[in-house]
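A.B. asks: What follows is a set of structures for review.
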Structure P
Amino acid sequence: MANRLKYTIEYQINCSPSILYPFLSTSSGLGEWFADKVKHKDNSYTFEWEGSDETAEMIAAEENEYVVFRWDWMSSKEYFEFRIEKSPVTNETILTITDFADKNEMQDQQRLWDSQIQELKYRIGS
């Protein structure tokens, strides 16, 4: 896992942070775009895709600002984060995703996020 790299991607989302945040932080919101089904108990979230599932812990969150998860298989230094910001110039909502990937999987991971965010925008009506 030593060659896993941290990367960030930014997306413009046409809605307010208060509308976007529940799509990033609740099991029902994440089930709309991120996985087929999401269940959670306390800070443990189980994401299901086509019959297989993965578990992540929500390790930090601040309403309308950010949500940080760590997959149960990730090292303690890795995570994936959704950060919501308002552009000071345009006042647009920017969603920044931070994640980790192997160097040879970086482009595939970014394409996967692009696809997921397209689904999120569709669900929000953005």
Structure Q
Amino acid sequence: MSEKMEQQTVEKLIYEEERPWGKFRSYPHQLASSLKIITVNPGGILSLQYHNHRSEYWVILDEGLEVTLGDEVWQPQPGEEIFIPAKTPHRLKGVGPKPARVMELWLGPSGEDDIVRLEDVYGRS
């Protein structure tokens, strides 16, 4: 499946429903091989990495993150949703005064060993 088709499939399966108290969004957990909440400490930086066997879908939960995706670098707002195609370099960095979180869905068969690190300040390969 192409990157664009995979992104469109995921986005099509996101369901939102209004309720008297507000709304909720339901994400396609049936496509996910993992669902995580990642917390990045102030000044913390994940390795610049990519994955051979999975794409990822991030939902930014808090202010204070910097995202690198390919050649783009920006500070997303809470609620922003980001699709990361397989084999695309990406990273998170904590740039705020307190820990910040992102929800991460793994799309495709994968494990923790599907990480190709391009840069890592902690000396991991």
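No lab work stands behind these numbers, since they all come straight from the coordinates. These figures come from a predicted structure and were not determined experimentally. Cβ atoms are built from the backbone, for glycine too; each structure is taken alone.
A.B. asks: Here distance in nm of label points 7 Å out along Cα→Cβ at positions 31 and 47 has been calculated and equals 2.7, so which of P, Q was it run on?
C.D. replies: The read-out comes from structure Q.
A.B. asks: Ranked by distance in nm of label points 7 Å out along Cα→Cβ at positions 23 and 87, which of P, Q sits at the highest value?
C.D. replies: Answer by largest value of distance in nm of label points 7 Å out along Cα→Cβ at positions 23 and 87: Q.
A.B. asks: Which structure, out of P, Q, was helix-only ellipticity at 222 nm (-39500 (n - 2.57) for each DSSP H run of 4 or more, over all residues; to 500) calculated from, if the result is -2500?
C.D. replies: Source structure for this number: Q.
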